Structure P
């Protein structure tokens, strides 16, 4: 399974090892998760709400009856891409197996369709109890991941299997279970999407057919791989992506201002937006009448990626996009890429209305070293990961 994002619920059961989940929370944050903690009431005897709020940076509640009008268990279940319950006590495992839902956490577990991971931790006698073993078997049959407890010292002088697993092993097993790719952790990625519009008067504009789908796909893929993403969106009607800072612009100049503000901090820039090449010299304050609407004097817009390349750090990677019609001219595309100071250029043919607005794309990916990769027709989401892979290779 592949996660669609990195919003995680950390459910905390009422066991003495609840304190170890504070370290787990930190490590989950380290691999790019936004973590919301839902403790059971019993667990608050071991670790209090203030601790979870301080570590997660988010409000914490265990009460199903707070803000009932917001239907909190359904909202939480829908927002989470993954749920990890650690520690999972014998009582909690039994409740979930039986389908009981008597607090916020068990209600969320009943309502979720996301992957769920249980990290059992209890005394050895409780772990090997036949009822617990049967419950674990049933939960595994339902597709949940149960991470086996470690063997070691428990509370007091007790020793045996049932110890809270090492956090590194929990992270490793979660990553494998959820097919979690984290190769963009600590990377800052800037993406432009959509098409800029240049006003002629309050009604009309010069624009293009770009939907923003490719830029949004890149932003989403980068977020899912752990990056910190800023998306500059020009006139796209696509839904806002959770976990991504989105800046909405209309014109090329507005996009340039947003780029200038965020480019110095980024590691990778994807210029997927279709930028208008020119704009009217004068924008009419009132709607132009047909009689006077005979010609428009234009001036060139700035070449955004070229201007940015003048100030780039050696470690920054720039990926340009080009939409052409007719036979692909690789030589001309290479010259264009070099003149813009880009490291990679994705070239596609938009003849007859193809590509723009579509969920699929096809084209050629040209490397500054001269290599050309043929990209057969594929989903824009698939191309997004391919572009990220190639950009990471350039980043070294």
Structure Q
């Protein structure tokens, strides 16, 4: 029979604090997970407590954030139905009155992906250890291959050419902005916050200004069968492995790469399950990559590495499981209320208010240069909508930093 130790109780307490922090950050529009983690890293070393407990708190916060960030993504920036063909898959479900189902699909994707990722993380990490030196030497070629495959997934040659152009423009934006020194009051995480808020937040809000907002939502019944949910969540775990071990690949990119391997057509629902799973499973694989390779892959891992909170693994895996369970419950309980509340408000004001929040986040993390980056990124972020291609191509903005490192 196990014995409860004071150290275990302390770690559990810190995990619960991390869950609370991840809830607040996940529900805040425009707050990127990496910026949040690096903000914690700047504060945590001054806090009392053992490094392992502090690391468990940051890990829990990161896991819960990946569960809950879907809530503002679905509720805020829902565009007009006429533009649904080029909006995010989750928004299409909200426009169809299936937002409550979308929340549950996202929670299932994240939760199941963690269950799939944990047993395969150890053997997969051993394989990656063997091939990583070769992979690292050829990383630019690998990333170029990934970009080509993602571009090739567009259904027509016109859209493939447009996607390639979007990749070039996004990479140029990254080359011009990623090395800028942040001057904001927080200055954690460089210009990532204004860059991502501009690329992915502002364009959706601009589209939504003429929209009708969140329509009444129907019952929360999940219409995908269990086998499809499990298959797409497993694909998401596979995407999370790509993200966790391969620098420069985002959850959305990984999902585009692996989802075609899933039998059948699950549409927007399947993409939502897989992308949510990829985002959360990424944390699991990134944890093992940090321990085995000594290379942090996410903002949370960078923060943990700074305070030497990378072992032993068992308490950290336990913190991940506890945070995943809390995140699953919170998505369902908080998400429905979030959608219902936003649906009652004047949506033009909601969109403008959220836009102001994004501007504030840009200034907070990067100062006046952050505002310029945000404005430029917002213009670039409108390209996929104008050209009729997926927003995932905008992730090429990170390519210059990855290749340079």
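All of the numbers you see were taken from the coordinates with simple rules; none came from a lab. Just so it is clear, the structure is predicted and the values come from calculations on it, not from any experiment. Cβ atoms are built from the backbone, for glycine too; each structure is taken alone.
For which of P, Q does FRET efficiency 1/(1 + (r/R0)^6) of positions 160 and 256 (r between Cβ atoms, R0 = 30 Å, to 0.05), calculated from the coordinates, equal 0.00?
P
Work out mean count of other Cβ atoms within 10 Å over residues 224-231 for each of structures P, Q, then name the structure with the largest result.
P
If semi-axes √(5λ) of the Cα gyration tensor in Å computes to 29, 24, 23, which of P, Q did it come from?
Q
Match the computed value 33 of relative contact order in percent (Cα under 8 Å, 6 or more apart) to one of the structures P, Q, and report its label.
Q
One of P, Q was used to compute helix-only ellipticity at 222 nm (-39500 (n - 2.57) for each DSSP H run of 4 or more, over all residues; to 500), and the result was -9000. Which label is that?
Label of the source structure: P.
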